[in-house]
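What follows is a set of structures to go through.
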Structure 1
Amino acid sequence: MEQTGCSAEELEAFALRVIGDSMSPEFEDGHIIIVDPGHPLVNGAYVVIEQDDEFFFGQYKRRGERQWLHHLNPAFDDIELRAGFTVKGVITQRSSRRRRDIKHYEYPMMP
C-alpha cells in the first residue's frame, strides 16, 4: 500500500455525493459522505481510493499481501488493489436529506 504525501489543505475533510448503488444498502445513491484524508487506513474501513487515474469508493479489505476494495452490493465485483494506489480518505460520516439517516463511522486509529 502506498499513500502519497499530503499538504495541510489536503488533510481537510471533504464531502462527496454517492452516485450509483455499488455500496447499497449501507450507502444509497444520493447519500453524502464525509471523507477524512487524515485518518489511517484500517482493514474494513469505507474508503475512497485512486487507482489508474480513476476514483473508487468501497470497503477496504486486506488479507496477507492481498488488498481489495469490496462492494456491499453483490451485483458488483470487488476491485483488486495494485501497488501504487492512493488512499484519498476514510469515510467518517454518511447523511441524506432525512436527519435519521445520519450515521458516524468509527475505526481503530491503528492499522
Structure 2
Amino acid sequence: MRVGTIFLGMALILSLTNCASYDFSRRVVEQGNMLPQETVQRLKIGMSKSDAAILLGSSLLSPTFNNDRWDYAYTLRKGNGPLVVQNLTLYFSHGSLSRIERSPKIVTSN
C-alpha cells in the first residue's frame, strides 16, 4: 500500500513539473483572413461585389461607414517571433471593383 502511494505521488510530481516546463507562448497565433497570393491575383477590376465575396469570403472587418470599401487584415505570430501583418483593401464603385490596394508585408520585432 505504501509503495503504491509513493509511486502515485512521484507520478503526480513528474507530471506537474512537465507542465511547468512547457512554454505556452510558443503557440502559432493567426488572426484575420488568410489570403493566398494566387487568390488575390484572381481579382479583376470590374468584378462584381458578389464575385469578389465568393472568391475571398466575407471580411472579418465589417464596413461601418463605407459599404464600398472592404478591408481584409491578417496577422501571424509564431511563438515569440516577429509579428507579420498584411492588409488588403477593395474599393467598389456602382457595385463593381474599382481599385485594389495591398499593403506590403509588415514584420515587427518583439
Structure 3
Amino acid sequence: MLYESEKGTYFPIIGKYWGLNSVTNAAGNTQFANQHKIGSNVTADLAPGWRIRNAGSVFREITPNLKIGTLFNNRAITNFAGNQSYGDAPLYWRNPGRSVFLNLAMTVP
C-alpha cells in the first residue's frame, strides 16, 4: 500500500506472506517427513518519509525517510538449510530481526 500527499508526506507499507514451506520436493514427494513442517508467516516493511520542496537554500528538494524492515520483529523459521555434517542435526534459516534505517536525500539544481 502506498500513500502520498501533495504536501510531501508519503507512507509505503509492503507485506509478504509465505505459505507452508519445505514439505515436498520438486517432484511433489514428501520430504523431511520426520521433522517439523515450516509454518506460514508474514513480514511487513514500513518506510514513511517527507519531501520538502523548495527548501530555500542550495537544495531543490530534501527528503528524510525512515525505513523499518520486519516491522513486527517476526523471526520465524523460513526454510530448511540442510543438516550438520557431524550429528546430522537439522539447520534452519530464520527471518532477520527488525532493522531501522534513516535516509536523507538532497537534490541540488
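Looking at FRET efficiency 1/(1 + (r/R0)^6) of positions 58 and 82 (r between Cβ atoms, R0 = 25 Å, to 0.05), point out which structure of 1, 2, 3 has the largest value. Don't skip to the end; give the middle numbers.
Working: 1: 0.95; 2: 0.30; 3: 0.00.
Of structures 1, 2, 3, the maximum of FRET efficiency 1/(1 + (r/R0)^6) of positions 58 and 82 (r between Cβ atoms, R0 = 25 Å, to 0.05) occurs in 1.
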Practice item. Work out the source of 44, 15, 10 here, i.e. which of 1, 2, 3 gives that when semi-axes √(5λ) of the Cα gyration tensor in Å is computed. Key: 3
Review point. Once distance in nm of label points 7 Å out along Cα→Cβ at positions 74 and 90 is calculated for every structure in 1, 2, 3, which label goes with the largest value?
Key: 1
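Here, each number is a calculation from the coordinates, and none is a lab measurement. Keep in mind that this is a model prediction, so the values were computed, not measured. Cβ atoms are built from the backbone, for glycine too; each structure is taken alone.
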